[in-house]
Structure P
Amino acid sequence: MTITIFLASLLAAMAVGVPIAFALLVSGAILMWHLGMFDAQIIAENVIHGADSYPLLAVPFFLLAGEIMNTGGLSRRLINFAMTLVGHIHGGLGYVTILAALMLAAVSGSAVADAAMLAALLLPMMNAAGHNPARSAGLVAASSIVAPVIPPSIGFIIFGVTANVSISRLFMAGIAPGIMLGVALCLTWWLVSRREDVQPLPRRSQMEVLTAMREALFALGLPVIIIAGLKMGVFTPTEAGVVAAVYALFVSMVLYRELSPAQLYKACSDAARTSAVVMFLVAAAAVSAWLITVANIPQQVISLLEPLIDNPVMLMIAIMVLVMLVGTALDLSPTILILVPVLMPLVKTAGIDPVYFGVLFMINCAIGLITPPVGVVLNTVAGVGKLRMDQVVAGVMPFMIAQFVLMFLLVLFPSLVTVPARWFY
């Protein structure tokens, strides 16, 4: 009964247009009233404690680093470097998109920001070369969602805080699956684009490649610094966020000299607004998470899925299907904040590695960003590319299917995630 009341109140609030953060507060208050323990002071305390988290400080710093990189020329140099490497082969602009998305993911952690950047810079070039506009937009959207999987990932930070799992381990475990997502996109792009009659870019000379690499060197150095620092224990993920923001600021203003004080103010303002949305969402979800525990909902879920507990693979398949369905309606952060407190006790009872589960959960949530009807990344690409939503949905389908296939392969063969994770950590 408690599960029904919680879900019904949450969905009803969302259905009438209540923002997700306030919908979580409403559903929490209704559940508290149902349990006969309504107290506004408890709600306020949980909201305050929900955002009072040292690891969550990494979120605004990584968001600020991403904004500075996009404004200060680092992202553009990464895309140009990718273009000099693979732009000359057949369908090369598609491979440029994928390679650029992987590099941007390693410095930003935001799928929406990467989608906007790639769509603005590469979609006009792909259309001019003769690629199908809808398919090109679909590739941009599907490539952008690698950002929540490859470190530094805002999603992994929220998951780690919510599930009490090491963020550093999640970062390291996400590297190999993120690269696998890129490989799956390359194979799919090769299949769908080989019959297109397109004009590739001219092959760049070795000197041009070296010049582009030299210009992108400082941008490429950031993920190396972050991963090496985390692996060697030099700094925590929160401190890594500070390092990323300071590094991006120094490179943009001192070395590249493309970031003016006015642009810096705008970057800080945009990062602050995005951080406020994320942090308030986390704070509101803390109320529901506390009540979910008090109402013993995790134990009710465990009892429902008890027949699958002795079969971790079947349990993971069931959970992935559930997250797929939820992902069609919710953004990445709400999906984490709502489902993780319910599912983690079940995962631990079944003996599933929490870090492995976190990586699969994040891949599923990331794909949810391009699943209709709500897909935030789809809307971003459609808006920037001036395309109808149905066109982008049709274009993204082959790539989304490939990513789902890879996800279920990782469910069937957990060592594809766990073995590389041990290498990197």
Structure Q
Amino acid sequence: MGTQTEDDVVLVRSGRKEGDPTVITVNCLDKIGLGCDLCRIIMQFGLSITRGDVLTDGKWCYLVFWVVPWPRERPVRWSNLKKLLFSACPSCSLATSLFLRQDKPAKPSEVYMLKLCSLDRGGLLHDVSEALCELELTIRKVVVSTTPDGKVMDLFFVTDTRELLHTEKRRAETCEQIRSVLGLSIISCGLELVEPEMGLSQQATSLSAFSSSITEETFSINQNAGNNISVTIDNLISPSHTVIQILCLNHKGLLYDTMRTLKDCNIQVRYGRFTSKGHGNCELELFVMQADGKKMIDSEKQKALCSRLQTELLQPLQVKVVNRGPDMELLVANAVELSGQARPLVFNDITYALKQLKLCIFSAEIKRYVIAEREWEVYRILLDDGQGNKIKEQVRKTLMGWD
């Protein structure tokens, strides 16, 4: 089996007419969690999966995704998407270790600090975030502060999906894009490589270090709201596979949320089909196996998996608004996979929602915390004013792709 190229593994085919979805086909060696990794990359480019098919014999897999921009149109560099999808696929040299989780990156991406100083204005944070997304820079951490004289100092800690920020050309391109977006309001812009001790470790801290007024109950989930989600497990349909059937309301990242849950539970999808139905409904049928190649027989494990899937599809991100006296604090918790990865573009969606509400952001911070024995990426944003319920509703709608 020779070395494969991008064109051997990943095929991207445009729709026949305007408005038709683009079809992405991946044909490669299999591994547990591959579907999750591919779905996350597709989301990273601002795309939503409207339909998906997965087929594998346990060694080789064939995946097809029908994708569209959702909810907002954004330019897509298809060649870069193709490169990232290819990099997520196991190489032929791993043929003897197909069931290894293979989550460890070969080399951590270098982190750069983008330091911006500008005059404050409405929607500034979102405009910068959108520019970074278009540049394919991933925001790892952000520290934003506003001074009394109407200036803002923004620190964006980013990694580059193209791995080119070490070059002067890429750094100049980034600053040029930011200057173009901010126009006359920008005062200074610079990029520099940061050291690990600058607080960029992905090690999560205890919730007790978060805030004495924030408890695990703040992020509790209302399970009664999940009545519109049906998750069933059947061992009679297939002689060799456990079949998971899911009926629920569609949302942005639905397939990713499903696949990341199965990945964290060490379950392999051997065959699967995801289709969108009318009135925003979706149906998933997944033929799965445990990592040992056997069906899931244990009834307690079945109940636990059903409950976990229902919870993850009900509230893949948690949104809360806390009154801080004259100000409001928006809290968004983004679940982190066991591999250390988290849903992309969350900060971009949050700032978009706040820009639509014409709310001013005083400060913003991203940090990881352990909440209810799980790791979450928590976004804390201090707002000057606004109605709590309206903020929560708008942010949640944007994150779920319902705006």
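One of P, Q was used to calculate distance in nm of label points 7 Å out along Cα→Cβ at positions 172 and 268, giving 4.9; which? Going through each structure in turn, the value belongs to Q. As an exercise: relative contact order in percent (Cα under 8 Å, 6 or more apart), calculated from one structure in P, Q, equals 27. Which structure is it? Of the options listed, only P reproduces it.
If you line up P, Q by mean count of other Cβ atoms within 10 Å over residues 36-43, the top spot, with the largest value, goes to Q. Each of P, Q could give helix-only ellipticity at 222 nm (-39500 (n - 2.57) for each DSSP H run of 4 or more, over all residues; to 500), but the derived value -25000 comes from P. If we compute mean count of other Cβ atoms within 10 Å over residues 12-19 for structures P, Q, which one ends up with the highest value? Across P, Q, mean count of other Cβ atoms within 10 Å over residues 12-19 peaks for P. Here P(r) over Cα pairs in 10 Å bins from 0, in percent, for residues 20-59 alone was derived from just one of the structures P, Q, and that gives 27, 46, 22, 5; the source is P.
Bear in mind these aren't lab numbers, they're just calculated from the coordinates by the rules spelled out. None of these values were measured; they are calculated from a predicted model. Cβ atoms are built from the backbone, for glycine too; each structure is taken alone.
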